[in-house]
Structures are given as C-alpha cells and as structure tokens.
1. By the measure FRET efficiency 1/(1 + (r/R0)^6) of positions 221 and 301 (r between Cβ atoms, R0 = 25 Å, to 0.05), tell me the structure among P, Q with the highest figure.
2. Where does the value -24500 come from, among P, Q, when helix-only ellipticity at 222 nm (-39500 (n - 2.57) for each DSSP H run of 4 or more, over all residues; to 500) is the thing being computed?
3. Taking Cα extents along the principal axes in Å, for residues 37-228 alone from the coordinates of each of P, Q, which one would give 89, 35, 30?
4. I have 0.9 for distance in nm of label points 7 Å out along Cα→Cβ at positions 213 and 237, calculated from one of the structures P, Q. Which structure is it?
5. If you work out Kirkwood radius over Cα pairs in Å for P, Q, which one comes out largest?
6. When you work out relative contact order in percent (Cα under 8 Å, 6 or more apart) for each of the structures P, Q, which one comes out largest?
Structure P
Amino acid sequence: MYWLIRGEEGESILMAYLPQDEIWEGGMPGEWLDKLSFDTFKKSAGDKAVSLSFPQASSTAELKRVVEDNRVEFLVISLTRRACFSTSWWRPLVSALKEGGALALPMGPSFPPSQGLPVAYWTPNDLEEIGKGWSHERREVQGEFNPLIGALPASSFQGLRDELPLADILKAVAKGGRIVAAGGLVHFFADFYGSSREDMLKFITFAPKRVLDVGCAKGEFGRLLKNRFGCEVWGIEILEESASKAAKVLDRVEVMDVELDTPNWNRIFDLVVLGDILEHLRDPWGFLRKVRGWLTEKGRVIVSVPNTGFYPIIRAMLQGRFDYVPVGLLCVEHLRFFTKATLREMFEEAGFEVLVQEPQPAPLPQKYEDELKRLAGILPGVDESCLRAPGYYVVATPRE
C-alpha cells in the first residue's frame, strides 16, 4: 500500500507498506498483527495523505515505477508486519535525509540494533507521548545490519538494481553512505514463542525431579531447566508447530487445550511452571485447582502474570485509551486481568498457600514518578507497589 504526502517544503514523499516477513510463527493471530502494523503505519501518514491505487510491488523495478510516476523525492518504507508506529515517526527521518543522510532509521529498543533507547514505555499511549519529545534526536549509526524500516532519497533508490529483492532495499542502501537514527519512535514486537524466560529461574530454589511447563512454546525454558537441574521436563503446548520444536528438547510434549483436555496426572510433578498463561484462560480459577491435583504434596507452582493495575495502563485508561497489542501487558489474546490483590486471592481460593509474590521490575519515567506521588496524596489507600509493577511472579504450594 502506498500513500503520497506533500512535505512542509512542498516535496513529494512516498510512504510504502511492503511487508516481506512471514506472519508470526505459531498461533498469534497473524491477521491482527498485520492489521496493527498497517493501521499505525497508515495513521502516521496523516489525514492529508493521498492513497495510491498502484498494485502492490513485488520487485524493486515495480516500486521504481511508482516512484517515477509520482515524482517522489523521498521514500519511507516498512518491510515488516511486526511494528507499531508513533504518529509522524517518519518526519524526523525525512529531515535527517535533507541534512545529508543516505539512509534514516527510526529509533526504538531495536531500531537500529546499536542504538538502544534510554526511555521506558509500556503502552501505545506511552509510545505516542514519549515520541513527541524525540523528534530532534540524531545519532550516527555504525556497523552492518539489515534494517526493516527506514527512509531514503528517491535518487538513491533509483540507483539500485531492478532485480534487487524488496527485502534487501534498505540493506543495500545501508552499505554505502551516512546512516542516521532520527527522532520518531517505532516499536518492534519480538518473538514471544522463542523466549527462554530466564527471569523465572531464580524462583526455583530446589532441585526438581519432574517438571511440567504449561505453554512450553518451543521448549527453551524447559531446555534451561534440564541443563541446570538434570530433571525430566514435560510440556503442554496448544500450537502444533511450536510443540513439534519443543518435542526435540523436552522429554514429553502434549498438544492440547488445557481447559478442554484433562490429563490423568495424579500428583506426579514437583514443579509446574505457568509463564504468562493464566491471563489467556477462560477459567484460570478452575485450572489452578486442576494444577493443584497434579502437584506432589510439597510441590510448587511458579507463575508469571501481568498486572492490570500497573500505572501506565491506569494512566492510559484515565485518558480514554485501552489499546491492545500483539504481545505485552495488553495482549489481544488476554481474557482475564489481575491486580496484586486479586491474583493472590485467586491462588488462595484454589487451595494454594502463596509463598512468594514478587513484583517484576519496571523503571518508570520521572514524569510518572511525580504523578504517582501526587496521586498518593489525593486518593486514600493507593497501593503504590501495585501501580509500579507491570506484573508479578508467584510461587505457591498446595495448602494442607
């Protein structure tokens, strides 16, 4: 898809959404992920952008014709479906090109790889607000990499080989000339299904013999457990593609919906791991009672759960926003939402004794810290610890 924009100085800018990557591997609703990236890209073009009816380019040669027919001076490209764009993120990139850059890249935790962003944001609302203050930032970028989002002068683009794959356009331009990371913020969603969840290891304070990892994804956390403790690790995974990869590293993997299928596992595990699972279930209360029956008498369940009482979420709601994202605190697949107090109550009602409930670390911008102090002075009974935690780790054992 293409949108034609007239810049502040009358120049012609072509914004091209040309995703070349595969939809998220596994069960993430690819259509929704694609829609988020497309919608935020389109929105960032602005109300005055003109949508062009050219067919989607499948080659550099075809894209060159679009550029030529519209007398484009600057080309802004996204080659990925995994991004969330702040409003007008592309304007600083075009400004950087006017200052002599051969290629301009957006800023963010992974854009470009060598330029981490020293600010914290947790919701699309945060991304939008913080992005407004970064429009004048400029950083030189060194090293070789393959950018998926960027802007370049049309003159540079026209010099590329016609047979060059679209996926290699930005990489080709990055090889020769000055590369600048400029202003506007873009967030890139990582592969959640490939996460090793090393953050949960510290809560395993004994040597388990048999572990069940519910929602084991590709088995990376189970691999860590086997290497560290030499234990037997079983996995449950609802996605067949991920489960097939987990089966190569775990001792046993079952493909099932844990709420519909009921394995006859009577007190055979001394550890059950639920890494960001409960919020995806229709009845997490009932499922925890099922887990209780799978654990040995002194077995433990270790859980990671997002906290809907986190201040950036509350703040966005006070501003009328509750924006879902593919992965994160407001994941589109979350069905249940918890706070510090309601999370603990759920475990107690399911027959568990909570041994540990630890907040996950979350650096907040100073502006948010100041707002929290004012809020605590206005509203009686404010739980600041809950407002500061994006999620919680819980360690629990069956209550006698």
Structure Q
Amino acid sequence: MTDAYDDEDGNRPRTLTNGQVIRFMAGHWMAEPKRFALIAALMLASTACDLSIPWATRALIDAVATPTSPTDTAWIAWASLSALYLAFYCLRSFMFRMSNGYYSRIMARMVTQAFARVQAFSADWHASNFAGATVRRVSRAMWGYDSASDALLWMLTPTLIVLSGLAISIGLKWPAAGVFVAVLVVAFAIFNVLVSTHFIRPANLASTALDSQLGANLADAIGGNPVVKGFGAEAREEKRFSDHVAIWRTAQNKTWDRFNTVGWGQNFFLVILQAGLTGQLVHAWSRGEATPGDVAFGITSFIVMAGYMRNFSEITRMLQKGLDDMVDVAAYMRTPPQLADRPDAAPFRGELGEVVFDRVTFGYENAARPLYRDFTLVVAPGERVALVGPTGRASRPSSSCCRGSTTCRAAAS
C-alpha cells in the first residue's frame, strides 16, 4: 500500500483562528437560546454561591471567636455557610443534568451537518481527500465540542468570575491586598492566553494532524487487506503502520510535555498568591487591623481561588484540544457546497436534451497524467449507451462529469 496521501494533515493550512472556531461553537449554542440561557443562569447562580463562601466563613469565625457574641449568631452563620454549600452542589448538579440533552442534540446536529456538507463537495474534492482521514475529522469534531464547551462554559467562565469577584471583595476591605490579587490574576490570565496560543497550539495541531493520518493509514491498511494478503505483505504493512504510530507518539508526547511545562508556571503563580495574600492578612492581624474572621476570609478566599486556578492547566488543555479537534469541521461549514443547484434551476427532464463530450480531458488533481484526453461522445435524447472497460479505466468519472459532480475540461470553442 502507498505511504503518500493526498490530504496530508501536516501540509494542509490551518486557516481558522481560535476565535473563529469559538464562533462556530457559539452558533450551535444559540440554536436553542432558551435552553442555553437557563443553563447559563444555573451556572452563574452556582458560581455566586461559591463566591459567597469566604464571606460566610468569615462571619462564622468572627461569631465563634468573639466571647460576647450570642450563640444564635454563630448558628445562623453556620446555617448560612451550610446552605451555600447545599445550594452550590444542587445548582451544579441540575445544570449538568440540563446540559446532557442539550449537548447530545448539538453533537448530533454538528456531525449530521458536517456529513451533509462533505456529501455536497465535488468528486474532485473526495478524490483528493482520503476518506479515512475525513471520517476521523468529522467524528472527532463532536467530541471536540464536548471538551471545548465544558472547558469554556462550565470551567473557564466560573473561574474568571470567581477570581475577579474575590479580588474585588478583598480590595474593598484591604486595598493593597486587593491590588496584589488583581495584578496576579491578570498576569495569570495573560500568561495562559499567550502560552496556549503560541506554545501549546502549534504542538497540539501537529499531534491532531498526525492523529488524522493515523486513522487514514489504518483505514487504508484494513481496506486493502485482501491485496496485502495476495502479495504476502502483512509484515511490511505492520512495519509501515508501526512507523506512523511512532511518529504520532513522539508528537503527542511533545504536546503533553508542553502542557506539563505550562502547569509548572501556573503553580508558581499559586505559590505567590498564597504567600502574598495570607502574609498581608496576618500582618494586618498583628497590627490589630484584622480579626480572626478576616484572616479566615483570606485563607478561604485563597483556597477557593487556588481550586479554580489549579484546574486552569486542565481547562487550557481541554479548551485548546477541543478547538483544534473542531477546526476541520468548522472550516467545512464555512466552505460553500460545491454541487448546489441554482435557485432558479428547473426540474431535470432527460428526454429533452443530449449528452455531449467534446474533446474532454479529465484527470485527478494530484495524478501524474489525465485518465483520458480529448474524449468525444454524443448521446442522443432517449439513447442508451454502455461504456465498458477494465477496472481503473475511468468509466465511472465519465458519468460523474455528466452529473457535474466532477470538474472536466472541455475543448475551447
């Protein structure tokens, strides 16, 4: 079997940016605006509960640390903290339950529309794009949506809300600490955007392209297995496939290593946040400017922020990989159908016209020479003509030229 494919993913230009792929994904979200709004409202409500937990913790610690505080005050603070946790988990669970059917409908619509669009491409396009790789791109896109949508809606958005909200909350009480947290959060966000775009994405695109080639090689090998058996070439095919797997493994390891490297940088930000925030609050307490509840508020705020920031590496990985998995189908959907009828096209009536081949030349895009050259044939209305010949002698492309699904070059008038 051949080692060369017309649609080598590594050589195909990646014409869509992350923003364009996100807009493609958002178009599917907005296909059901009411359901999307309900799920987003549940997400925002659960995030608000999480954002309020440090304040409830502060109230509870102050209540139990003050000897003169009434017992009822402590129990009210305890009940408030417990209610926030209960509301957070209930809202999150209901949000994910509502998302299940919403996601499955979007994924089904995405793969169905992609299949219809691929079917509308010309026979030339299909001849120049290996079917196994196309199948892999289409099927991979719907799972890419699942990962990217989860990362963007249910992970990244709450993370940004919580980090921003807690920075503002801290700044209202201790301006210097608030500025410190805000600067660190902004630097953290900029760091992740830059490394995701310029450091992770190139390696991820390369490993994704090799994943498509791996599927194409596997489909080619299995589809051509009878021929391979006929020549007793199983060992050669296994060696060829093993070589492609080794190339993919090297590229995939490089991608994972880059994610791990970014994780080290993110953990560095966490250490600075922990030491700086809690240190400032302990200093304020030592000067009598902060209560034990204030210190507990700072510690709880850090724990909440660290939980979101610690997941940022996984969020970045999921989002970038999901977007890269969708990029091919997003590009398909931006490509106009190549076989669409004109709006004013009349119904076909075969008895009214004839079929004329006037010195037609046809060959596949990457073929060394045409399948036939200066082919001439006239089929009168109602006439039946059988075009026969050995397999591979271009009998099928001639019918494709008649239907218009293949582009043929006729002689100049």
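Every read-out reported here was derived from the displayed coordinates using simple, explicitly stated rules and does not represent laboratory data. Model, not experiment: these values are computed from the prediction. Cβ atoms are built from the backbone, for glycine too; each structure is taken alone.
1. P
2. Values: P: -8500; Q: -24500.
Going through each structure in turn, the value belongs to Q.
3. Q
4. Values: P: 0.9; Q: 2.1.
It was calculated from structure P.
5. Numbers: P: 23.4; Q: 26.4.
If we compare Kirkwood radius over Cα pairs in Å over P, Q, the biggest value is for Q.
6. On the way: P: 14; Q: 25.
The structure with the largest value is Q.
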